[in-house]
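These are the structures in question, set out in turn.
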Structure P
Amino acid sequence: MVNILITGGAGNVGSALVNKLLNNKEYYIVVVDNLRTGSLDKLPNSNFANFKFFKADVNNYLEIESIMRTSNFQYVFHYAALVGVQRTLENPLDVLKDIEGFKNILELSKETNVKKVFFSSSSEVYGEPVEFPQNEITTPLNAKLPYAIVKNVGEAYLKSYFKEYGLKYTIFRFFNTYGPAQSKDFVIKKFITQALSNEDITIYGNGSQTRTFCFIDDNIDVTIKIFENNLMDNEILNIGNTNETSVLELANLIKSLTNSKSNIIHLPALVEGDMTRRLPDNSIMLRILNRELLPLNDGILKIINN
């Protein structure tokens with residue numbers, strides 16, 4: 001039996017990873033989540049013999065220590081984080097507390113002989129764009145917001161623990177992963193919810209800011225390929241699509257797919273945190289996945305029909 005810890009496992013990406021890994025009965029999955037932004041509704045029920053959930057905060061050493069010292073984990077997916085642009089801007093000190101989580105997870109992983117730690121970083125570490133596409137090695141990290149800086153600190157911790165102790169890692173930089181389990185305060189789920197109710201679809205600024213949207217299955221499939229085939233040791237990987245879509249285009253697309261009567265309303269632009277463009281170099285991801293990514297239209301329809 002392979003024992004796997006997934007922190008933040010009640011979130012959008014974490015829960016999808018949990019549910020996919022549980023298909024393999026050789027994996028024993030333990031999820032730790034404080035449920036601040038995650039939800040038990042996204043997790044499987046207790047009928048799975050190879051699954052256990054703990055409500056705990058990885059930023060609290062005593063809470064996570066008791067779990068890690070008694071479970072003999074071989075692998076850790078550290079996905080726990082305070083997420084959401086507005087939420088992180090409104091709670092900058094809470095964002096900084098996530099640094100304690102990195103320290104706790106890595107120190108306990110070292111002491112309990114974990115083989116490898118997988119870390120959910122973010123495209124936000126790139127900050128305002130200075131190079132396109134944004135490459136894992138060559139693109140400067142231009143982050144200024146607390147959330148992005150903390151993710152960068154997490155990456156530095158992983159690299160340092162490998163150099164000092166040989167603790168292996170893989171860093172995933174996620175570019176707007178979306179799916180049916182995503183919270184309603186993220187852009188695609190928010191727009192779909194507004195459109196289906198024929199409510200105003202609200203956009204910050206003129207909507208010209210672009211994003212690339214990666215469906216959850218594409219994220220999880222490449223992650224599991226890396227995990228099960230021992231790929232990308234001590235390396236960084238962009239996980240995202242390369243089809244740029246403006247926020248205004250996204251709103252109109254969702255209106256069309258839902259046959260909505262919603263009006264598109266432009267709110268004042270965010271003072272900070274709403275980057276003008278995002279475009280990953282995902283060539284390594286595509287090489288590992290070895291298939292095409294799901295088009296945005298199809299992903300949105302999967303959520304609408306879910």
Structure Q
Amino acid sequence: MAHRLVADQDNMVVVIDNLLTGSKSNIPTVENCKFIRADCNCFEDLASVMTSISFDYVFHYAAVVGVERTLQNPMTVLRDARGIENIVSLSRSTGVCRIFYASSSEVYGESTSFPQRELTTPLNSKLPYSVIKNLGEAYLRSAFQDYDLPYTIFRFFNTYGPLQSKDFVLPRFLSRALTGEPLTIFGDGLQTRTFCYIDDNLDVVQKILYENVFVNEVLNIGSDVECTIIDLAKTIIETTNSSSKIIHLPALAEGDMNRRLPDISKMRSVLGRDPILLREGLKRMLSSVSTT
């Protein structure tokens with residue numbers, strides 16, 4: 001998102017990150033982008049930035065991510081509640097026009113109806129990561145109600161693309177396939193996900209920002225084409241012409257939902273085209289790997 005925004009010279013972008021899962025090398029190195037290493041969960045860190053720089057918009061994308069990391073460090077995940085509160089409080093006091101919040105498909109828990117629609121959130125998942133994302137959404141709705149602070153909530157469904165951390169399944173599979181290592185799957189691999197290429201994600205978010213639409217609303221951002229995890233592994237092996245084998249590990253005790261399938265009607269209305277299909281997205285990722 002930072003790379004997209006700095007392409008417009010009228011934008012000044014400030015990236016705040018503690019680099020827990022990110023890399024400084026991914027941040028744009030241009031005059032209209034500034035990087036500050038800080039932790040948004042620390043009020044003093046964030047206040048020193050937000051009170052000294054007048055921001056029009058805040059994208060709160062910071063979170064502890066990765067299924068295994070979030071399961072192994074539940075208290076670290078829950079501490080992200082402080083960051084959400086800090087963002088809301090400082091945005092209100094410094095005159096921010098709108099907060100864009102990265103929520104997640106995990107707010108749907110183990111859904112019983114499909115496709116998953118924005119107005120239907122069963123709240124049946126007790127995992128810290130999904131609880132925190134639900135809490136973040138509640139903070140923003142409440143901040144608008146009490147303080148008239150506008151927001152837009154994005155529920156991201158398995159976005160993938162270049163520069164992505166290997167904490168996520170698709171870049172992990174792709175990296176292993178390119179080196180001939182085995183692709184490991186938890187359980188039988190029949191759990192489904194939908195995979196959204198980063199360009200679709202950014203095109204939608206950028207239009208919503210510049211066209212000032214979907215204010216105080218929630219949007220699913222993803223694909224509406226389901227894929228089992230085992231089919232994902234097979235597709236990646238085929239696309240890369242890899243010798244990798246697929247190895248099944250015991251199913252996770254928790255955190256691996258059976259099915260994901262979002263209703264992306266709102267997203268489509270902004271995108272104005274069909275989302276990029278998985279095989280095309282894989283080709284683009286492979287092209288980016290070959291040129292770096």
If you rank structures P, Q by distance in nm of label points 7 Å out along Cα→Cβ at positions 19 and 115, which sits at the top with the largest value? Q
Working back from 0.70 (FRET efficiency 1/(1 + (r/R0)^6) of positions 131 and 251 (r between Cβ atoms, R0 = 25 Å, to 0.05), computed), options P, Q, answer is structure Q
Computing FRET efficiency 1/(1 + (r/R0)^6) of positions 67 and 275 (r between Cβ atoms, R0 = 35 Å, to 0.05) for each of P, Q, which one ends up highest? Q
Parent structure of the calculated result 2.6, given that distance in nm of label points 7 Å out along Cα→Cβ at positions 43 and 211 is the read-out and P, Q the choices: P
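Every number in this text was worked out from the coordinates using simple rules, so none of it is lab data. The shown structure was predicted, so the numbers you read here are calculated from the model rather than taken from an experiment. Cβ atoms are built from the backbone, for glycine too; each structure is taken alone.
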